[in-house]
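These are the structures in question, set out in turn.
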Structure 1
Amino acid sequence: MLGAFRNAVFHPVPLPIICGLVFAQTSLNIPAVINRPLELLANAFGPLALLLVGVTLALSQVGRYWRQALALTGLKNLLHPLLVALLCRLLGVDGVPMAAMVVVAALPIGANVFMFSQRYGVAEDLITASVLVSTVMALLTLTLVVLLLP
C-alpha cells in the first residue's frame, strides 16, 4: 500500500501540483530569470499533452474496444455529472457553483487517466479508445448536460 501511495504522489501529474501548493504557502518569490522559462513550459504543457494523446490515438486500434469505451463514456459523460448534481442538491449547493461542478463532471475522459494507464501499463488500449469515444460523444453529452442545468 505504501508503494501505491508513493507511485501516486511521485508522478508527473500530482507532484508539481503538490510542490506548487507547498511553495504557495511560503512568502518566497521565484526570480524572473527562472520564472519566465517555467511559465513558457507551463503554457506549452497542455497543448503538448493533447498532441501526445492524439498521436497515441492515431496509432491505436479503437475498433476492438468500442463497446467497452462506450460504456465508460456513459459512466463518465452522463452518470458522473448526474451524481455530482445529486450530491449538490443533497448538500444545498445550487446556482453557478453547482453548474460549474456539473459541467466539469460532464467533460470527457482526460489526459490524466490516459497518462496513468500508460505509466502503469493497465488497460492502455481501452483507455485510449475511451478517451477518443468520450471526446467525440462529449459534443452531444456536454450539450445535453448544459441544457438540463437549471
Structure 2
Amino acid sequence: MGDATIVASNWRLVEVGRVILLQGNGPYAGRLATIVEIIDHKRVLIDGPSSDEKLAVPRQAISLSDALLAPFVIEKLPRAARTGTVKKFWEEAQIDAKWKESSWAKRKEQNERRRALTDFDRFKVMRLKKQRRFEQRKALAKVKASA
C-alpha cells in the first residue's frame, strides 16, 4: 500500500484563539478581538485586549454573523481564559504588529483616508493620476520606438 499524506485545509476555522474583526453597526465595529470560548454554533465569547485603544474590545458574547475570521490564531490559548491571560498571549503573538502589516489593515486604512478626502483633494489625486499615466505612456512609446 502507498503512503498517505494528510494536509490540513486552509479554511479559517472558528476556534479558541482565532482573531476576528468585528463588523456591523455596533460600537466596536472595525476592531480586533480573539475567540475565548465557543458558546454554541452561532455565538462566541470574545475578548480584545489590544494595546492600541482604537482596537480594544471588552469581553462580550457576539454572534458569528457580526465577525470576520482573520488569518491569525493565538496558539495554545486556554479555553475561557481571563482578560489578563488573553492580554499576555496577545502580546506574545504580536497580533497588533501582524495586523498592521497585513494587506487587509492597509486596505482598510486606505479606504478611510479616501473617504476623508475633500473635493479639492480628489481633484489633486486626479491630476497626479493623469500625470503618472502620461509618463507611463511616454516611456512605453520610447520603448516601442527603439524596438
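Where a number appears in this text, it was derived from the coordinates with a stated rule and is not lab data. Note that the structure is a prediction, hence the values are computed from the model and not measured. Cβ atoms are built from the backbone, for glycine too; each structure is taken alone.
When mean projected area of the Cα convex hull in nm², for residues 30-77 alone is calculated, the result is 3.6; to which of the structures 1, 2 does this value belong?
2
Taking FRET efficiency 1/(1 + (r/R0)^6) of positions 6 and 110 (r between Cβ atoms, R0 = 41 Å, to 0.05) as the criterion, which structure among 1, 2 has the greatest value?
Comparing 1, 2, the top value of FRET efficiency 1/(1 + (r/R0)^6) of positions 6 and 110 (r between Cβ atoms, R0 = 41 Å, to 0.05) belongs to 1.
Quick check on the output: 18.3, 53 is Rg and Dmax of the Cα atoms in Å, derived from one of 1, 2. Which one produced it?
Computing Rg and Dmax of the Cα atoms in Å on every structure in 1, 2 gives 18.3, 53 only for 1.
When distance in nm of label points 7 Å out along Cα→Cβ at positions 118 and 134 is computed for each of 1, 2, which one produces 1.6?
For distance in nm of label points 7 Å out along Cα→Cβ at positions 118 and 134, the value 1.6 is produced by structure 1.
Identify the structure, out of 1, 2, from whose coordinates distance in nm of label points 7 Å out along Cα→Cβ at positions 54 and 94 was calculated to give 4.2.
1
From 1, 2, which structure was distance in nm of label points 7 Å out along Cα→Cβ at positions 86 and 126 = 4.7 calculated on?
Value 4.7 for distance in nm of label points 7 Å out along Cα→Cβ at positions 86 and 126 corresponds to 2 out of 1, 2.
Hey, relative contact order in percent (Cα under 8 Å, 6 or more apart) derived from one of 1, 2 reads 18; which structure?
The correct label is 2.
Ranked on mean count of other Cβ atoms within 10 Å over residues 38-45, which label among 1, 2 comes first with the largest value?
For this comparison of mean count of other Cβ atoms within 10 Å over residues 38-45, the top structure is 2.
Among the shown structures 1, 2, from which was the value -24500 of helix-only ellipticity at 222 nm (-39500 (n - 2.57) for each DSSP H run of 4 or more, over all residues; to 500) calculated?
That value comes from structure 1.
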